[in-house]
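Multiple structures are listed underneath, in structure tokens.
Coordinate-derived values only; no laboratory data. Since this is a predicted model, take the numbers as computed values, not measurements. Cβ atoms are built from the backbone, for glycine too; each structure is taken alone.
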Structure 1
Amino acid sequence: MNRRSLIKYLGLTVPAYLLSKQAGASSWGAPLAPYTAPGPFTASWDSLQQYTVPEWYRNAKFGIWAHWGPQCEAEYGDWYARNMYIEGSDQYKYHLQQYGHPSKFGFKDVIHQWKAEQWDPEQLVALYKRAGAKYFFAMANHHDNLDLWNSRHHTWNAMNVGPKKDIIGSWAKAARNNGLPFGVSIHAAHAWTWLEVARRADKNGPLAGVPYDGSLTKADGKGTWWEGLDPQQLYAQNHPLSADSGDNNAIFRQWDWHNGATPPSPAYCEQFLKRVIDLIDHYEPELVYFDDTVLPLYPVSDVGLQIAAYHYNKSIKRNKGQLKAVLNGKVLNEMQRKCMVWDIERGQSNVIEPFAWQTDTCIGAWHYDKRVFEGKWYKSGKTVIQTLADVVSKNGNLLLNIPVKGNGTIDAQERAVLEEIAAWMAVNAECIFDTRPWKIFGEGPALEDVAPIAAQGFNEGKGKPLGAGDIRFTTKGDSLYAILLGWPDDGMIKIKSLAAGNTLRPEKINRIDMLGGGELRFQQHKDALEVVLPENKPAFTYAAVLKIR
């Protein structure tokens, strides 16, 4: 299929320069630059289907993520760098009050305010490990387009501006000092369309018609703190606006570069590729997460395929012939799930998946929001633990974001959640780590009303709440674990899947123990296995665990 046919097939609106011969091999499908690493993988779906999820990751089950960057400086919620340019939004109003008008104090100036002055990565990662994390993720950049490392290909980075620190370098060192595989999340492919709002102006008020700072150039910086820097490298706005750019919701329809999104230029794609290769080369993450549909810039560019092959080959070389790398992508079809690990954002699958997968979620807003703290709106330890049990029972891992404040600390409520998880893990960890799904993932009333996945996920908390009678199963060796997601009023749990004569586990049950407790009395009847629970309830009645042998 030639370029014009592909464009027509995809339904894309493409500027003329991308159709010209001058666009050349850099624009569609062919490699943008010779970024290859020796190894078995090449930048094609056929090649990537060789991938096998490493056993360490399948055993790990639980990771913690620091989704932290300059947008946390305002401490006013997610997508601050975009929403501060949307007239009338909560974050726009907050920005006016806190910093001034976005024509005079834009997001580049928020970056300048961010100092991360109380950040102690060693202390934080040690806490995450104590809470049970078996791997650690740090955000390498967000849609705001600031690289949080000593980026050789992007002057807007955390060594040059803001905290003047190598954020990724310090996180990587802390993770390795704590024996945790290190991962990076990469979100910046979407800055091209995401920051189009920075080119607007107010429609009302005393500054109506005065442009925001999204169209500033290097020449405009004379005499400012950012003199010598080009705001266009940060905002990436030297291109025609996407269709319906004035519609604040258009970005969601255009996330996969369809429906009128202005396609990224070859130069933008190539710079993104260079930045990610630089990140992989210098910090050697074993895990890479892309906040994109399938892969970054796909299908208008093959840079995501190049990065995937490069990441896998580098892992094989780094680990003396063993592939230990993990790559997360969203909204994957069945073939693509063979090539990388499917990530579901703020949601869960409703079946045991044939391939390892991951849920990523957060106890609050993705970027720190002081309103969540003030309102005491964080997810509870109970919710996190029950989510973990549900995900693991379906062959998945849970990646949990603990929002970090602008200054680099976490608040007391977040610490309390982590301490609760740590206390539960101290008793019950064996039902999570190194386990595999059973023949069914669970039983109980909640299965009668489950919410389907929408787009990237987003079915979290939409089904029937978990409670007494809801059970999730995991296995390890000859042990079957039944995680009780509620405590029955009569002190008797009935497990229908283990009734006498069942076909799922027909072997005789010799013993049942409660983790952290002792041996329990039980009887198998034709309708259910009945287990008498102890009179002295455990500390965590919302996720008590039976070990069945």
Structure 2
Amino acid sequence: MNGNDITNVVIVGGGTAGWMAAAALSKYLADGRRRFTLVESDAIGTVGVGEATIPPIRSFNQMLGLDENKFLRETKGTFKLGIEFVNWGKQGDRYFHPFGEYGQDLHGISFHQLWLREVALGGQAGGIHEYSMSSMAAMMGRFGRPAPGAQSLVSQIFYAFHFDAGLYARFLRGVAEGQGTVRREGKVAHVHRDSESGDVTAIELEGGERIAGDLFIDCSGFRGLLIEQALETGYEDWSHWLPMDRAIALPTSLPASPPPFTRATAHGAGWQWRIPLQHRMGNGHVFSSQYMDSEEATRILLDNVEGEPQAEPRELRFVTGMRSKAWNHNVVSLGLSSGFIEPLESTSIHLIQNGIQRLFALFPDKAISPAERDEYNRGMRELYEDVRDFIILHYKATQRDDTAFWRYVRDMDAPESLTRKMELWRLHGRVFRENAELFAMPSWIAVMLGQNIWPQRHDPMADTLDPDKVAGAMAQMRADYRRTAEALPTQEQFLRQAGAWVGDETASGMAASVMAPS
């Protein structure tokens, strides 16, 4: 370590973002000379409703060396195989966006193109969800953890988690403090900056304590205490594409054994989430205040939840968008201080994770290089815009016209990047993954088909294969996926067998919720 090395990292704010950053930084950058300090106040609440994740969270937990079963016990977590969407294309529609691939490509031709051809020929193709191991297991409320190197179809199960975000932060706090992170209790009263460079030099707490740092991580939530209030970085508002700006959150009792999937049900001016944990059901109604008031949104939520309410409904307000720069001067923003994209595809925690991993890849010296800072901002912008486009797709790809809200999002001008993807799909069902895009081909296929956006015809390359042989291979795939799923334990049985279950015993033995994708 030399005199230009960063030795003092200060994280402002706890919650999921703060403790994820602290746990990761203190594990990989601690060398006895670096100090990691996290400042938070018990008097300031956290949003704490983000309970659903996507598969990359597994790599983050593995990076920290977390035991998965212990993690599930500590966070009262469950497995997640994907998201069921209800009423999105049209009212009454139902489809599933699974984690993992569809079927098996044949002779280099994408499976979904063969499926589209079989449908066009009037064959017995079945639903595309029947060719997904994650979809079939989710339909039956079942789960299996893929074993390393296994050849079984169970190896095609991809999964993430539902968990209590507050318990996850507490769990990671224990990890971070065990690695030397020091927590300071208090509210930030003043931010000190260098008069020449403009960099943040220290934060001052209400009691007068001054905490100096070389690099500051802003995890202060929507306020953006450092990145915005101190540095005035600026915020890009994307609400003209994603007009949801409110959410009503409400936990309820768990009415049955938890199913291994999230459900997103569209309503008149937004949508409702249903996230099953071991000990409760997480519920919420995301809506646009331009088209619906809070009283109506709350009534809709209360009329559609399962189980008994465990708290009073809580309203959250937000503006969809991102900070103009995620890294400004010597402040890196993570989580809500960096931006917010509604939780429709459960990307909030991944955006934190990606920001941390990107910071590792570009960790600076005290004399921060503008080139490295610019590269970080370029990468984060690309990620946020990719996620933004995928979320917009769910609204743009609708045939609903029953409310002013749905007519607006159906008819609005989409970003050029999304318009181009949709046009390529409409022609020949083609999807291309660009750069390090988060959502791969199967995700786009699931939403396009699930919301009735059918290509004019399949890729001509699919016509080069013998139709009888393809039909036979597809029938075998369907049978194998179903048979494998039927042999799996229910999620609760799996959690109990793994020693990861701490849920309410009253849910034990009750039938798992079963969905029926169209």
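Suppose you compute helix-only ellipticity at 222 nm (-39500 (n - 2.57) for each DSSP H run of 4 or more, over all residues; to 500) for every structure in 1, 2: which one lands on -7500?
Computed on structure 1.
One of 1, 2 was used to compute distance in nm of label points 7 Å out along Cα→Cβ at positions 148 and 172, and the answer was 2.5. Which one was it?
Answer by label: 2.
When FRET efficiency 1/(1 + (r/R0)^6) of positions 252 and 332 (r between Cβ atoms, R0 = 25 Å, to 0.05) is compared over structures 1, 2, which one is greatest?
Of structures 1, 2, the maximum of FRET efficiency 1/(1 + (r/R0)^6) of positions 252 and 332 (r between Cβ atoms, R0 = 25 Å, to 0.05) occurs in 1.
Hey, FRET efficiency 1/(1 + (r/R0)^6) of positions 164 and 492 (r between Cβ atoms, R0 = 35 Å, to 0.05) derived from one of 1, 2 reads 0.05; which structure?
The correct label is 1.
Could you tell me which structure in 1, 2 was used to calculate mean count of other Cβ atoms within 10 Å over residues 100-107 as 17.1?
Only one of 1, 2 returns 17.1 for mean count of other Cβ atoms within 10 Å over residues 100-107, namely 2.
For distance in nm of label points 7 Å out along Cα→Cβ at positions 36 and 412, which structure out of 1, 2 has the highest calculated value?
1
When relative contact order in percent (Cα under 8 Å, 6 or more apart) is computed for each of 1, 2, which one produces 24?
That value comes from structure 2.
With FRET efficiency 1/(1 + (r/R0)^6) of positions 212 and 388 (r between Cβ atoms, R0 = 35 Å, to 0.05) computed per structure, which member of 1, 2 shows the largest figure?
The structure with the largest value is 2.
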